[in-house]
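All of the numbers you see were taken from the coordinates with simple rules; none came from a lab. These numbers come from a predicted model, not from an experiment. Cβ atoms are built from the backbone, for glycine too; each structure is taken alone.
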Structure I
Amino acid sequence: MKLMEGKKGIIFGVSNTHGIAYAIAKQLYEAGADIAFTYAGEVMEKRVRPLAEGMNSKLIMSCDVTKEDEVKAVFEECEKIYGKLDFVVHAVAFAAKEDLQGRFIDTSHAGWDLAMGVSAYSLVSICRNAEPLMNEGGSILALTYLGSEYVVANYNIMGVAKAALESSMRYLAADLGQKGVRVNCISAGAVKTLAAKGISGFDKMLKAAVVKAPLKRNVALEDVGKAGLYLASDLSTGTTGQILYVDCGCHAVYASLDEMQIISESIAQ
């Protein structure tokens, strides 16, 4: 019997085969899970529907996560088709391009509201609407990044939004834990995705991560996908309110010997 056989859930945020959400979906599907998918608008439907159909999805539905009525409608359809759910994956984030460069201090009020609404509050909305459908022992997980804890050049408002997401996760874990439902975050390291290309200087971030990481490599999408499978499955029944770092150890290192050597050589020149 496969690990996720008989388990049903939904993923918000799959957009292409080169993203973390898809990597998690792939692991869940191969483990036997029945997965529903959402997409944001007609353009995204053309990308998402073939991927979802390739995983034999019974529900592929449009959803703007900033609109409560659309989130509610998605879970109403989930109830009709699946009855109860065992897992929910929140892989949704967005910020205006101009707010992902320059100085954080120049973030506009509109840019703040946009990033917070899509990237953080949507988790609250999704959890609220998922709650009545979640089986005891169910799991909800969201995606975050180390920029929530430390300043990362050009991450700016997204770092603040991810910090809000992580704090929200902990409060949601306390709320839903009373019903036996777990809520966690995966903090993936710098990984090659189409979304990451929107961050200025991302290639340099990848190189810097290799120097810092104890494993001396960049994290792979498959690494993050497996972590998602762990948190969505019964393997993690005692884990909630946690941030699972999948970054080859970058979060644990302030300055590696390799970094110090590079700095020394630069000063010597």
Structure II
Amino acid sequence: MEDVIREIKLQKRKLLFFVDDNIVCNREKAKELFRALIPLKIHWVSQGSIDMLADSELMSLMVKSGCLGLVIGFESISPQCISEMNKGTNKKGSADMYRSEIEQLRKWGLQTWAAFTVGHDGDTVESIRATCDFAIKNKFTFAAFNILMPYPNTPLYEKMQRENRLLYDGKWWLHEDYRFNYASIVPKNMTPEELTEISFDCRRRFNSPMSIFTRALEPRTNLRTPYRFATYLIYNPLFRKEVFKKQGMKFGLKGGDNDANRKDKTRK
């Protein structure tokens, strides 16, 4: 802890990202960190789990320490999909359940980066489209719609392998035909091509000019302070640009200058 605080004091940066999968996993340690951050008067972001909202002391210290917002894994608005992924902190997941949590995030003034995964066995094209509608309606500051990926030596990979549902010879990360944000599995309720397209469509719609404008008008988060509004205005256009730049990009190719990427750019 002392080393972390010392390092922060030594740099001139006043906006920090703590690279931690879940900065509130150990709540007592998190509180200790937040108390130490308060006198430094910095702004920071990180990643956290939605069950943090049950601890009001934790949340109060988080806000006082300069937290602007967190990446939060909502994952899905489908209870079936939440059950499939066995994510305990989201086990009651649904659009209705999240209503209370989203209201609390607004109360604390946190700008939320909502992370979703798409392509679960319970997903359909329609349910994924509804997930994007949900994200826009709730005016999240940012959102990610990541295709479910079967990483080696994970239960998901082994399940897909048993069911013969792996694409790219089961080694998408090495296959010369794989491209960024392409489906690498055969989903249950759509084709791989449909999963790739609906994921891209969610990114495209969420980051459209109209969506950026309407989401900016959330008074307790994106409009809460001039600093937060400026952050919103700076980063949303950058993320929109990234959506089109990275779609179809070949791994390891600088600048994304390939046929798939050029084709996607024409769809803007």
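Identify the structure, out of I, II, from whose coordinates distance in nm of label points 7 Å out along Cα→Cβ at positions 136 and 224 was calculated to give 2.5. Value 2.5 for distance in nm of label points 7 Å out along Cα→Cβ at positions 136 and 224 corresponds to II out of I, II.
I have 13 for relative contact order in percent (Cα under 8 Å, 6 or more apart), calculated from one of the structures I, II. Which structure is it? Comparing all candidates, it corresponds to II.
Taking FRET efficiency 1/(1 + (r/R0)^6) of positions 176 and 248 (r between Cβ atoms, R0 = 30 Å, to 0.05) as the criterion, the top structure among I, II is II, with the largest value.
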